[in-house]
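Any read-out appearing in this document is the output of simple, stated calculations on the displayed coordinates, not a laboratory observation. Every value quoted in this text rests on a predicted model; they were computed, and no experiment measured them. Cβ atoms are built from the backbone, for glycine too; each structure is taken alone.
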Structure P
Amino acid sequence: MDLLTSHGPWWLAGLAVALVATGLLAGVLAGLLGVGGGIVIVPVLFHLFSLLGVDPSVRMHVAVGTSLATIIPTSLMSSRAHRRRGSLDPALIRRLLPGVLLGVATGAVASRYLAGPWLTAVFGVVALVVAVQMGFKREGSAWRDGLPGPAATAGIGAGIGGLSTLMGIGGGTLGVPILANLKVPMHTAVGTGALLGTVISIPGAAAFLVNGLGVPLRPPFSLGHVNLLGAALIVPATMLSTKWGAALAHRIDARRLRQVFAAFLALTAARMLLSLWH
């Protein structure tokens, strides 16, 4: 408990407020832009754990594992809501699911052997790609009309599942823009991303929990590589604020806000990558 006892109660209270604020921001952005909350939660936790003095060897693992744990309840609620609205295409999901499950399994195994800097590099590079896509994608542009053949579709699913597991994000951050570029209707892409978030987060969080058991230098209140304090404070805030983001989506220029968020994400990813050289 040295990491906690070395700071005063006001500092720890500030940490709790920061974790709640992280959840609120992640929920608003998830509802507003259709991005997964993990794309916000992971870098914020990474920097908070840096302030706490958490060892670099476990810092990114705990950030990713905790983020995956927070995605479980929010993705379950979101996918149920999309199913009620008819935003899930069973045929589309059946085609993607085998590849996604293979990717999740591969990512879960790889996370056991990848050192923290490698996880940071994966997150930073992919987040930069997502930021560029969000910031510069032209309306109406697409790669092709519909999913490709079985092998390519399996590869797409594996990429979404594997990278999302290693990054600690749900299925929306990568799945929604990919499906949109394949001319899948946006409401179906968002609903599919929510369901894939459930498929990714449950086994992904379990893998990080098991892989982290007994690992030294983890922050207090961690079960494996899942920080229970962070999850307990972030989840309620995220579940509360997602509906705020959905309501705001009808009142503001979402395209302009998406560009602002893309710039924020690019700067955050660049800072994480630069931390590898310090």
Structure Q
Amino acid sequence: MLKLLAITLTLSSLLGADASSEKVEKFLKDTFAANPNIKSINVKVTNVTEVKGYEDWNAYYVELDAMLKKEKRQVVQKMVWFSDGNFVTKELFDLNSGKNMSDLVSLPFKSEHYKKENLIYGNPNAKHKVAIFSDPLCPFCRTFVPEAIEYMKKEPNKFAIYYYHFPLDSLHPAAVELVKAAIALELQGKKDVVLNLYKVQIDPKEKSNEKILAEFNKVMNSNIKLSDLLSKEVSEHLKNDLELADALMVNGTPTMFFDGVMDKTKNRYKEAK
């Protein structure tokens, strides 16, 4: 997708003296429109954040909505661009520290994103709120997520843990049905479902729903049926989780937000007082 849309811009692409969302939108629209593979394109800046430690630079979160000529299909893609008012660039590095500016910015996790149905442990009024997006079949997640949850669940007034299902269906197709089963079981009132979810042993490429469900029920000591996975409530919960991940530009697992800010170190919960 990115290859179809990408047009190389030099680091010193001139934008104008006073950068604004409108100017960024126009500049990118005019530039991408020059791609012969694109029939039409709309560009919208959805959010603007400061780059911490670099007061002259802002990060512009951009949504591209393009119609491709040959494929005759629509492509929607989210991207981050940087501008200091004079220049615009997709990649920005600090020559002294080597830092990638992309590692210093993220969209805020807003208060309305903390939903009751996603709270798995802790008091909703706890001092710190931690949001976790994870795929239970992601190799790193299977070690990291249970350890992090076990660490925080011991202090319910210190940590409120919110969990969002983010199965990477292209890498782990079995994860999709697995998380549906987990949601169905949670809706029945079962506790500790998320923690036990990481104990299910199944080939990430498994496509047999019967096998996936059999392994799930064995670990959970439950009786979730295939029909349970098709319920409106299950579909709505997973849809909401995936839409939030998309809105926040979450593209990997595990992704953590600590008190509303993406924690790329994934260690802030250990440093919290």
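A few remarks follow.
- Source structure (of P, Q) for Cα Rg over 2.2 N^0.38 Å, computed value 0.95: P
- Source structure (of P, Q) for relative contact order in percent (Cα under 8 Å, 6 or more apart), computed value 16: Q
- Entry that produces 3.2 once distance in nm of label points 7 Å out along Cα→Cβ at positions 78 and 230 is calculated, selected from P, Q: Q
- helix-only ellipticity at 222 nm (-39500 (n - 2.57) for each DSSP H run of 4 or more, over all residues; to 500) derived as -9000 - corresponding label from P, Q: Q
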